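The numbers here are math on the coordinates, done by the rules we state, and not lab data. Treat the numbers as computed from the prediction; the structure is a model and nothing was measured. Cβ atoms are built from the backbone, for glycine too; each structure is taken alone.
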Structure I
Amino acid sequence: MEILPKMTEEQLKAKVQDGSYVLFFTADWCPDCRFIKPAMPQIEEDFANYHFLQVDRDENIDLASSLNIFGIPSFVVYRDGKEIGRFVNKDRKTKQQVEEFLHGLN
């Protein structure tokens, strides 16, 4: 999974302009993020048509705020520069919940 460097919303929009992307908002201190992280390689493999980008919420606090990401772990999906879905709340997420969310986008 590519780790997204610190960037602005405009820079992010340029990055996700072409293709399908899943942004995974996380933080090292977050226990619910640590819960889902071991499942992420399998989720990436199951959804190989997406580019997965890990976004450190603390490093990208301004980006997270501009995208209304206030709970983590959270997932925001872009296709060709447009947001097509988000799984954003403060609750713990399971592999099954994340995969059901991603399946629901197609």
Structure II
Amino acid sequence: MHWIYLVLAILFEVCGTTCMKLSDGFTKILPTICVVIFYGISFTFLGLALKRIELSIAYAIWSGLGTALIAIIGLTVLKETMNTLKLISLLLVIVGVVGLRLSGVD
């Protein structure tokens, strides 16, 4: 169950970060409210995940997968640019997250 909590924490963090972009510097009220709500939910699930997952593993996966998902959203939804260095860097993040997950098997 603790890995499900971590996945939920990641998804809500991604929603919060996406809303942060949509808030236009916190000038739009609804996306700004969503930032607070989504991050609150994310931290709640992250806290639950930390009951059973080591901090170093959980935080690295939470931030790494969150970063990769946000980059994908930026590229696909927000039409941000992609270059070779960005692609290689994202792949390294994903490889690192998989390695951390495999190192923390329990």
Next on the checklist: On mean count of other Cβ atoms within 10 Å over residues 14-21, which of the structures labelled I, II is highest?
Outcome noted: II
Checklist entry - Which of the displayed structures (I, II) returns the greatest value of FRET efficiency 1/(1 + (r/R0)^6) of positions 54 and 78 (r between Cβ atoms, R0 = 25 Å, to 0.05) on calculation? => result I
Item to check | With helix-only ellipticity at 222 nm (-39500 (n - 2.57) for each DSSP H run of 4 or more, over all residues; to 500) derived as -27500, matching label from I, II | outcome: II
Checklist outcome for this item: Candidates I, II; log10 I(q)/I(0) by the Debye sum over Cα atoms at q = 0.14, 0.22 Å⁻¹ computed = -0.47, -1.29; producing structure is I
Checklist entry - A value of 11.1 was derived for mean count of other Cβ atoms within 10 Å over residues 22-29; which structure in I, II was it taken from? => result II
Next on the checklist: On relative contact order in percent (Cα under 8 Å, 6 or more apart), which of the structures labelled I, II is highest?
Outcome noted: I
Checklist outcome for this item: Matching 14.1 (mean count of other Cβ atoms within 10 Å over residues 6-13, computed) against labels I, II points to structure I
